[in-house]
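Please find the structures below.
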Structure P
Amino acid sequence: MIILGTDESRRGPVLGPLIITGVTIDEKDEEKLKSLGVKDSKKLTKKKREELYPKILKKIKSHKIIEIWPPEIDNALQSQELNLNWLEAHKTAEIINALKPDKAFIDCPSPNKKRYEDYLRNLLDNKEIELVVEHKAEKYVTVAAASIISKVYGDNIIKELQKKFDMPLGPGYMSNKITQEFLKENWEKHPEIFRKSWISWKNHKEKKEQKTLDNFQR
């Protein structure tokens, strides 16, 4: 039996893409993957994740990584039909349909697992596939492997953006002072990499609009 696990990384930052990864293995090879020390990426150091990344790729049967960049995220949040959870469901379905597993373990982003599973199943080519949709599904080794791949892959994209702009971006989260400064100085210069539906980006836009209005009224 071919089993699949999916997980995401970079759901919350103000800049860069959301990453969703799916990995498949033959069920009989689960122990081989576990023997590497694979577990939830959040419980591993950056060094350990980077060490595991190529080892995981050698052990799994197949994988698929999807990058969801800010314009697509913003469009989903501004639409009547989608939100971030449903967008993630569409991308997860794309992964499942491409890799064609017999069983899929899904880390559920929605508080309503049943509703999310029904929505996801409706997007699948194989409506009879066995789905295990759970919160904190990283306890399943395929999901944990997907979480590591997503995290390392996303970190590498941030490194590439830093090279492109030749300046530090930080990790992209507003809890980081470097990211705060980069957003402050570049929200208009490089709008394509920012999630404009995030309040942190909107605040800078509103400040400029208010300043422009104040100057106009003088």
Structure Q
Amino acid sequence: MTDWLLITRLILAHLLSDFVLQPSAWVQDRIANKAKAKSLYLHIGVTTAAAFILSGFQWLPTLIICLSHYCIDLWKAYQKNNLTFFLADQGLHLSVIFLLGFSFQDQEWVAIQSLTQNQTVWVYITALLFLCQPTGIVIGKIVEPWRDEVNDPAETLKNAGVYIGILERLLVFLFVVIGKYEIIGWLVAAKSILRFKETYAPKRTEYVLIGTLLSIGTAILVGLLVKVVG
């Protein structure tokens, strides 16, 4: 029997270490200096600590996460920094996590048991974290080819788009979970009206539309998945 609780917690550990707790400067350092980058080993340390804690202090799955993450990230450092290799990198990390969930079953958990064994709690925490920073990064990678064609107005608030996207995804996720799908339509309509009030710029409109649809679509899919798994 697959240990879905272990898989969920290891995915949460991965999201924390690979996105939330990894500064962009570390990524750039790894791209520039490859195996000599100090940030690579700092990142592996953070990854190991997160996996160890959230796995319930199991040393063998943690060791496998540590070694595999190092090998995958080192391989990625020598590849192009584009969407294809980004997705390949994340796919490999997730594959290791799922293999661990299939291999380590009915493990005796120690200190983590006092926290919670509720699968639903961990699913929701993981989903909410994924919809914040990681999803924004993935969408940013997808729309990156068109970014140079869009001239952002000087009046645009710094990082406003990032926070709008996060709030948008969290709201859509909430509406899916509580079954209020019609409110999602109103949300999309309201955002469209605000966009139409802006100066007509076809490229910018298309750029924003792609990002919005990816953002809302991801939130809907995550919400539906949580309702099934949770």
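Assign the value 0.35, calculated as FRET efficiency 1/(1 + (r/R0)^6) of positions 136 and 192 (r between Cβ atoms, R0 = 30 Å, to 0.05), to the correct structure from P, Q.
Checking each candidate, the match is P.
A value of 14.4 was computed for mean count of other Cβ atoms within 10 Å over residues 128-135; which of P, Q is the source structure?
P
From which structure (P, Q) was helix-only ellipticity at 222 nm (-39500 (n - 2.57) for each DSSP H run of 4 or more, over all residues; to 500) calculated, if the value obtained is -16000?
On the way: P: -16000; Q: -24500.
Derived from P, not from the others.
Tell me which of P, Q gives 31 when you compute relative contact order in percent (Cα under 8 Å, 6 or more apart).
On the way: P: 31; Q: 23.
The read-out was computed on structure P.
Supply the structure label, taken from P, Q, corresponding to Rg and Dmax of the Cα atoms in Å, for residues 56-95 alone with the calculated value 13.1, 41. Display every interim value, and only then the final one.
Numbers: P: 13.1, 41; Q: 11.7, 35.
For Rg and Dmax of the Cα atoms in Å, for residues 56-95 alone, the value 13.1, 41 is produced by structure P.
Readers should treat all values here as calculations from the given coordinates under stated rules, not as data from a laboratory. No experiment lies behind these values; they were computed from the predicted model shown. Cβ atoms are built from the backbone, for glycine too; each structure is taken alone.
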